[in-house]
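Following are the structures in question.
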Structure I
Amino acid sequence: MPSVSDTLTIKGHQLKNRLTMAPTVKFGWAGPDGKLSDRHVAHYIERAKHGIGLLCVEATAVTPDGRFTDGHIGLWEDGQIDKHRLVTDACRELGVVSLIQLNHTGNVTNPAIGEAKGPSSVPTRSGVSREMSIDEIHAMQQAFISAAVRAKKAGYDGVQLHGCHSYLINQFVCKTTNLRTDEYGGSDENRARFASEIIRGIRNECGSDFLISVRTVGADPDLASCAAVAEEYLKAGCDLLQVSSGINEPEDSVLHPGENFTKVNALGVRFHEIFGGRVPVSCVHNIFTPEQVHAFLDKGLVDLVDLARAVLADPCFPEAVLSGSDYVRCRNCPRCQYGPFAKDRCPATILRQKAGRSFAD
């Protein structure tokens, strides 16, 4: 069974332990130009300093119309590359493997940013989305591939494709948002084709040692279909499956009797049962204590644990997992208070500052 401190080599990149920082968007930290800000740089370098093995920079738009807001970072042009080198250089010096997550919002695009479009014309929060043509699909795939090339130029060890949480790749996978009858719809293989062709394109452009992860949906709502989609990703060249939720609530059956974790945690565990030994698999969601991390890894339930709010609340959380040092725990607020749009301030951040431990947030 792996321990938290065990190394893991993926595509020639050695992770110094089994802890990863999951991508968490910093809304409003960027300007309309989509460039990384000084605040972003300080934030990620701070998290890289305290024991994390793999760091994944937040969802990054591959086209201007695929952003969440006009304060969302992107890699749709070369002028956005330079600032990222400050993050990747620091990660390399600290022995941290770095990825950046690539995304397009698709049919849930902010109307102030762009048109809602996706695999099919379906009802959305703001009306009805427009079905993408084959030419548009191919152009969007190229936008992902070009963004990955820029990520490599910026010094990232690889990229993560955002294939869950209701965004464009997830929309192609999900049977309720993909009603197509051509080669991009219908069967599991066809619904996976949009992302699989992106993976192959990235591999062709970025080389054999470039790490390609997919943050994939574990059940939307059924496990078997999403596992079949992930199988296509592996055939295309995916190196790491980081498993989370999708558009539809997973079926209750993904959580087995007696398991004391969430259904989203269970998706990673179920995928590890299917794919373990072939490709590393991680789990995520509401993991706030070292005991939870050890429960997943010490029992061999997954290969890696993705940490999100735990390392937002306290960058030193990985050190607490690895050595038992003190940390400030995320309070799991019903509405997360981390970030510039929060009504109040993150209580964990306040507690850190009261203890004289103020970090770059």
Structure II
Amino acid sequence: MLVDYLIPKVYIFDCFLLIKLIIFLSNKKNYQIFKKNKIKLKKIDIIILIFLSIFFINLLLQLNLNLIIFCLRIILIIFFIFSPYLDQKKQKLVYKALSLSIIWQSFLAYFQFIKQTPLAPYYIFGETNLRHFAAISRAQFLTIEKILPYGSTAHPNILAGIIGIFSILLIDKKQNNRLLVILLLLNAFAICLITQSLSAFLTLCLFLIYLLIKKINWQKKINLIVFSFFILSPLLIKKLDANLLKTHLSISRRAILNEAAWKMFLDKTFFGVGANNFVKELENYSHHQETVRFVQPAHHLGLLLLSEGGLLFSSILLLLGIKFKKKINWSKLLILTPIASLDHYLITQALGLFTLFLFIFLTRNRGQSRT
């Protein structure tokens, strides 16, 4: 069986990021910015660098082409997103791009849902071949079974999640424009409906709750509840799977993958099975027949990171969280909890990685010094 997650892929998206890096490095004026902002290493920085060195040495020993591309993509994405920080005017272009992305992907979604066919062949817009019925997601709408729209993404859940997150970023920026806010929300919820994406729908609902309570003292309590849900969601899914007697395939698959992820972590606690190696190692930790047909990463970011990176990578993330605790807006970041608890594309897909880092950057706390 061919597994998409094990195929090394380079997107046009990556090429644009590389071009951006080359242009930046070719401009001598940019080096002066780094000279003015001298970096002073603290104890926590030294510990992070040591842990990162051990982590990357372990990665290099794996000699995995897919993994090398993945790591280079992360570096390019981080550079691309944080380079506008050097010029605040460039950030306006980012929001315009978000608007165009929502319009374009929404148009593709509505067209695909209504016509039940892609707008053009794959090589033009990157749309999935919706005529390949055996591997296409479908759902029941009243008495009619319909193909779910993909846009130009790899799955309906990703389409709904990306449109939802981009809409949240725009609403967060343009809260005073009520008409725009209403249109963005209506469109995002409509996309959730036609894609049947529960994770994107819950994320939008959590964002609305955030808007209602952000000026109330309940925010810390809500954050604690949301974070607790993220930690306990695998147990909840396992319980639901048992109570539904394994009749709901979506829940059953998530329970199986979560269990496999936990077994990987227990077996290789410190290093994990290796970044991007969950799918490769799945058959060694789960012999359930469903994993033969559904070969995917764990649909829980916490368990996926634990299984692939072990305690070492988890410690790096914890230290980075402590270092940037005042810069990261944790209340807004927790809005992504439903997606992080029920899916994996925020770290396994190129578009998902870009969206995650972009969300962290655009929702950061303002007025903090650079580090």
Structure III
Amino acid sequence: MIDSMTFGLVRETLPEERRVALTPMGAERLTSLGHAVLVESKAGALAGFTDDDYRAVGATVSLGAREVAGVSDVLIKCHAPNPSECSLIRPRGTIMGFLHLANDKAQTLRQTLRDKECTSIALELLEDHDGTRPVLEAVSAIGGRVAILMAAQHMLSGEGGQGRLLGGAPGVPPLRVAIVGAGAAGEAAAREAQRLGAQVTVLDEDSNALRRVHRRIDGITTAMAGGSLLDEAVARADLLLCAVASRGRPAPQIVSRRHVRTMPSGALIIDMSIDEGGACETTRTHTEDRTYMEEGIRHLCIPNLPSEVAHTASVAFTNAILPYLTRIAEEGVSAALASEPALYRSAVYIDGLLRNASVAELTGEPLGS
């Protein structure tokens, strides 16, 4: 049995982020194993969890993030700390979350991890032996469903749309939905759009992914995401949803400006890949306005779509990470990394040393430095 550890939970600071990385249920699991859980006050408020909910399961609530992070052996977050938060990270501590350490914006965080000899567990890289990515897929599936619900809302006249239902009506054809990406997000979006009665086409460059989605969802069309098939699907789409990801790398830009120019009047683009740079040439991150116009087409490219259902998404996030947190709580960070291959594969830095080849390639930072 290892010595008692302290797990820290702070409020997320990313704009529009309402989720919390660990629910009271997750905190209770850790305290039941004899470990301390330290929570910044109101960390779970926007997701529907009160400070008293955390106190009731044995967690300690502190006023500030610095109090929490400064003594936490493992700091649990949904997203990477912003540059002003990097100073909070404890020397030789561990941070866990969607860190995207190859991103240009992560330079300060990478330097902090090196200087403070920290370990980082990037949940977007956590992959089991069968190739599934339990945390990323859980979050992505929620995001895919939310994307379709938001699309339905933004098709309404009161939201600036053309007053159209995804599923049409008797005598009124359904809208045509093209989804680029057959991963967890794309599959969930396809299922939600099909449930609402839309005419759905899913495109991907991976034929195995297309076969999987075709097998699981009746009534959809699948096609390879390239050449004339992609051209035709985009040109006919009333709704284009990009759900493309490349493990540990920026999203590949599959949809060009030329494609966007061919889309019908009144169409909408939602780029779920915007957190990884976007899969469409005309998409960009925006938070001030819900949509913007480019090439005559409305775009909705808001990061953190799961945050729109913060309570549900927080519970799903906790459920996905809890087996790995429990492993760390039972064995300690070093032993858990050694015994659990999925955790080891997701560790970009260990004791301040870079050990992820993709991050090394994309940033120019040498492995082992």
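Taking FRET efficiency 1/(1 + (r/R0)^6) of positions 54 and 94 (r between Cβ atoms, R0 = 25 Å, to 0.05) as the criterion, the top structure among I, II, III is I, with the largest value. Kindly point out which one of I, II, III the value 22, 10, 8 was derived from, the read-out being semi-axes √(5λ) of the Cα gyration tensor in Å, for residues 230-269 alone. Computed on structure III. Highest-scoring entry among I, II, III, by distance in nm of label points 7 Å out along Cα→Cβ at positions 126 and 350, is I.
Bear in mind these aren't lab numbers, they're just calculated from the coordinates by the rules spelled out. All of these numbers come straight from a predicted model, not from anything done at the bench. Cβ atoms are built from the backbone, for glycine too; each structure is taken alone.
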